[in-house]
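Structures are listed in the sections that come next.
Taken together, the values in this text are just the output of simple stated rules run on the coordinates, not laboratory data. Since we're looking at a predicted model, the values are computed, not measured. Cβ atoms are built from the backbone, for glycine too; each structure is taken alone.
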Structure P
Amino acid sequence: MSERSQQAQQPVLQLQQLTRVHGSGATEVHALRGIDLDVFPGELVAVMGPSGSGKSTLLTIAGGLDSPTSGRVIVENTDITSGDRKVLSALRRRSIGYVFQDYNLIPALTAAENVALPRELDGVSARKARVEALAALEEMELGHLADRFPDEMSGGQQQRIAIARALVGDRRLVLADEPTGALDSETGESVLALLRARCDAGAAGVLVTHEPRFAAWADRVVFLRDGAVVDQTVRSDADSLLTGQAGQR
């Protein structure tokens with residue numbers, strides 16, 4: 001996305017001077033230190049950095065699953081750090097799709113029911129929610145697993161079910177925490193293609209990954225170290241920079 005086109009749009013996600021401190025005194029840990037980040041419609045941003053750099057903390061706060069120590073998180077012009085739980089819950093259901101590292105599927109629900117659940121909570125009829133869920137599963141090439149339960153699937157299949165759940169409906173913000181971790185390379189590439197397509201259709205995406213080949217799908221790569229942004233690169237510059245990062249691993 002060009003700088004000019006970004007200037008004509010409001011960011012879907014805005015992180016403003018975000019800090020997160022765990023513990024106090026001798027055990028105090030600064031997980032995030034004054035993070036500023038805007039993510040625009042149509043943009044996929046990859047977040048990279050060493051273990052403990054704050055990548056997952058940034059994502060959980062951006063999705064309203066944790067609260068910052070200071071700073072603001074604004075999603076579609078709504079401050080989700082305002083303390084209004086009803087506003088936050090509604091926004092998470094309707095606008096934010098979150099892909100967790102550990103899937104977070106409900107064991108007692110089938111694949112289709114897991115994917116349809118956010119839409120039903122949104123007030124969509126059960127019939128329509130199932131139709132949308134089946135379409136999302138087909139997009140992930142998992143339509144044949146619609147009526148199976150999570151414990152009847154492999155880890156990779158569960159991960160793709162979780163991704164289908166994050167993408168179902170009109171999610172304006174998609175947050176993915178190492179979404180390819182349980183997948184082989186070919187399936188991982190297909191998942192990134194789906195995330196890329198969703199952003200190309202107008203959503204904003206944030207992808208936490210340690211794999212340069214997956215970060216290469218992003219429009220912009222943000223590098224964290226010790227809870228702070230230490231570098232950013234846009235897609236036109238990404239190949240050489242990511243190659244250098246890979247060589248240091």
Structure Q
Amino acid sequence: MPSTKPSGPQQRTVLVTGASTGVGRATAKALVLHHGCNVLAVARSAEKLASLARESAGAAGTLRTLAVDLAKPGAVAAVADALGHGPLHGLVNNAGLLIKRQWGQWAMEDAEQLFRLNATVPMLLTQALTAQLGADPPGHVVNISSMGGFQGSVKFPGLAAYSASKAALVNFTECMAEELKDRGVRCNCICLGAVDTDMLRAAFPGYAAPVGPVEVGEYLARFVLEGHAFFNGKVLPLAVSTP
């Protein structure tokens with residue numbers, strides 16, 4: 001796979017949320033192993049983050065970890081403190097929550113949890129890191145949504161509030177791009193189709209996804225480092241198929 005290691009002395013810093021499993025984990029590993037980046041990997045599970053750090057040891061890049069539940073009060077500030085005041089070249093808002101309910105069984109708490117983590121937290125985290133993202137060179141925000149939140153895509157029963165929260169992230173991305181354009185920060189949204197992750201298996205038991213998290217993570221690593229040269233404020237489907 002072609003490398004995009006920096007040609008100059010500055011090592012690029014990328015923050016990846018939801019980095020303990022699936023696509024987020026694969027993205028963080030690819031950034032460290034293949035692109036020599038300085039990665040801050042954020043997730044709830046300290047144990048899984050520790051195993052990620054072991055797997056990334058000895059790479060050209062470096063990996064730091066922060067175990068925090070982004071849905072909890074004070075979490076965004078904790079991430080900002082852990083990152084520090086240096087330039088942030090990439091932010092991958094990948095952390096997400098799936099809740100599946102039959103119609104008629106949704107509760108206010110379900111929707112609040114989904115919208116908080118899937119849409120509000122990425123917006124607040126990006127806002128909190130605006131100064132770091134606006135450094136020289138400006139950074140690239142990549143929000144990870146779902147084909148369930150992509151306008152005109154096939155929708156599935158049981159996922160109404162989940163899909164709506166991912167659609168909210170799509171709109172937030174377009175708004176972020178407008179809010180941050182004067183600083184040169186680019187914001188794009190990738191809507192994932194079927195990827196073989198725990199979340200997909202929970203949503204669609206028995207379905208075999210055509211691609212795995214490693215392939216997608218490697219693509220996202222390249223996209224966060226290169227995609228801002230070609231896209232801004234765009235909502236891009238990344239889907240071989242949907243279930």
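Ranked by relative contact order in percent (Cα under 8 Å, 6 or more apart), structures P, Q are led by P, which has the greatest value. Highest-scoring entry among P, Q, by mean count of other Cβ atoms within 10 Å over residues 68-75, is P.
Across the set P, Q, mean count of other Cβ atoms within 10 Å over residues 124-131 reaches its highest value in structure Q. Taking distance in nm of label points 7 Å out along Cα→Cβ at positions 44 and 100 as the measure, the highest value among P, Q is held by P.
Figure out for me which of the structures P, Q the number 12.1, 36 belongs to, where Rg and Dmax of the Cα atoms in Å, for residues 148-219 alone was derived from the coordinates. Walk me through the numbers on the way to the answer.
Working: P: 12.1, 36; Q: 14.6, 47.
Traced to structure P.
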